[in-house]
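Some structures to go through are shown next.
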Structure P
Amino acid sequence: MIKAGIVGATGYAGNEIVRLLINRKDVELVRLCSRSYAGEAYAGIYQNYRALTDLECQEEDMELLAEEADVIFTATPQGYCASRINKDILSKARVIDLSADFRIKDIREYERWYGIVHQAPELVDEAVYGLCEINREQIRQARLVANPGCYPTCSTLAVYPLVKEGLIDPDTIIIDAKSGVTGAGRGAKTDNLYCEVNESMKAYGVASHRHTPEIEDQIGYACGRKVRISFTPHLAPMNRGILVTAYASLKEGVRAEQIREAYGKYYDKETFVRVLPEGICPQTKWVEGSNYVDVNAVVDSRTNRVIMMGALDNLVKGAAGQAVQNMNLMFGLQEWEGLRMAPMFP
């Protein structure tokens, strides 16, 4: 029995972790922590859990949680995990951090993009980037996993095979991405009100979004050098979902068959990455509520470019589902345990 605790349990990602773990026979939720709702019944905050749990939210206390839990999920804002974690905690419990605190190895880059001083630089090198399809073996041995961001997960998985096989020029990559409103978190913000979002779509974080260096790092690791990309996210009027459309120039002589072969080489044996049939474009509605990522690509011979596409649920494979997938690996379980549910439709 794996004992699990969640810090930030009342945010959207924390709530999704609860949903994925609450009926697992091999996992016990021992503590749900929330700074804002300490002392309140979890089923009173999220009423979908009525008759499913009698747990109450408790004050955030990483030291205490490390004594009670085998694994701690920190679904918290940037800076929290790094300010609370230490080697003593990691000697007692494994930590899966859903923030960006340990995703970027260059601490100066992290501080520049996030505007805060890193509080645990001594742990950055130890942290493993938790993109299971790429870092599976390192994750199995990790004490500290940096759960990837939603945009970086979808973007990286969409372009990775073609970068890794040297079929595209990585310096020409342009990523256009759309996200549902839950990607902005549960906090009250005017820009996220119904009347602000409904019947509208907008770009944001143009040339400045914090996920840019994370995506560049992962693409850089794939091709063995630093790269610079153009990344533009958009807010779409839907609750969940990420849709990525990425563009890049093909290397000379690359054929469409090589593109499909590359996706097959890297993803044919993957449980959660589905390479769609030729001519079928990924759609967010076919991955909603699931840990699946749908990918595909189309070669534009007229411009000698390739259009790479990906879709996932930002709260599942883009956050909580990926965190649970990481937990499964870290504790020697089947990677898909508790995650192979079909997407919800309608």
Structure Q
Amino acid sequence: MKIVVSAGDPSGDVRGGELLEELKKLTTLEVSGLGGGNIEKAGSRIIFNLNEYSVMGFAEVLSSIGKFRRLRRGMRSHILSTDPDILLLIDYPGFNIPLASWAKRKGYRVIYYISPQLWAWGRNRVRKIRRSVDLMITLFQFEVDFYSRYGVRAVCSGHPLADSIPLPVESETCGEIAFLPGSRQQEISLLLTPMIKSFINLRDTGIVSKASIAVSPDVPHELYDQAANVEGIRLACSVEDALSRSSAAVVCSGTATLETAMWGIPFIITYRTSPLTYFLARILVRGVSSIGMANIVTGSKIATELIQKDVSAENIVSHIKPLLQNTDARNKSLNGMKLVRNSLGDKGSSGRAARYILEAFNEIS
């Protein structure tokens, strides 16, 4: 099976790597396109590296429009020269939805893995999905229910975190806090400073003595320099490493909220972007009251959300302090973690997604 893949952000690269490893067990693959280290390790030939194209927010995309035009031309040219059996799109909707429309007009079969959050901000774009995507593979059942209302063929594979995080850690009030400032340069630059300041406050008042910061391998290490000389801070090599020793966490909005919940660590959510991006998001997002995926998938506020100007050291301290101690708030948060685990489905999600792709390929062969 010949596949051109398009995954333009770090989380999509992780999920794409897992999916391709499972697909290799079922058939012979030739994969190339846009991705990162995980997709490359799974055997793909990386033509365009996602590190050059991983940005977050409307305003940030606008400032990089020339670069994305070149990527669009490059991917289209690569698809035409490769003539793949399937174009596999992974998340990254701002780029991938238009690419799907173009590819479908050219007669290519399109499979989309990890649904764009159209149920929140793009219901008017569902028609484009219906016309251009042969199969949508979602991580959550509620997304299948959403697409079925619009006539889109969709199946749910469940979430790979059910496999990679089989059991939660034993979370205790041990005097250590974890900070997960994100995997993109923009996220880290906006969130790390208030996180560090909140730790200094918590440390100096005797609430905690240590902190771990999850370091992303996909951004310049210099972004973490401000933490280097802060007594008590350790740079952790992964989310798991940061969380495994911690009583509670402060987490950037996104997939990391699901990971933290799956590990069974109480947490609060932080989100900051440019003022223009946030303004546009407020206009476009409809019918969703939460920004954190852990809150969205459970349909309840299992974690406090601090957004934009509310992301301050003082606010972080105020909301995280009860989760670092034996309180009713901490016990309530721990119970909420169980709701997230239940929402992610059974183990084997990447294998199920691979089988869905192979079945779709056999239908068109």
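In this comparison of P, Q, the computed figure 18.4 for mean count of other Cβ atoms within 10 Å over residues 207-214 is attributed to P. 2.4 is what came out when distance in nm of label points 7 Å out along Cα→Cβ at positions 15 and 31 was calculated for one structure; which of P, Q is it? Answer by label: P. Ranked by Kirkwood radius over Cα pairs in Å, for residues 167-214 alone, structures P, Q are led by P, which has the greatest value.
Taking -13500 as the value of helix-only ellipticity at 222 nm (-39500 (n - 2.57) for each DSSP H run of 4 or more, over all residues; to 500) derived from one of the structures shown (P, Q), identify that structure.
The read-out comes from structure Q.
Just so you know, all these numbers are worked out from the coordinates, no wet-lab data involved. Predicted model, so just to flag it, every value in this text is computed and none were measured. Cβ atoms are built from the backbone, for glycine too; each structure is taken alone.
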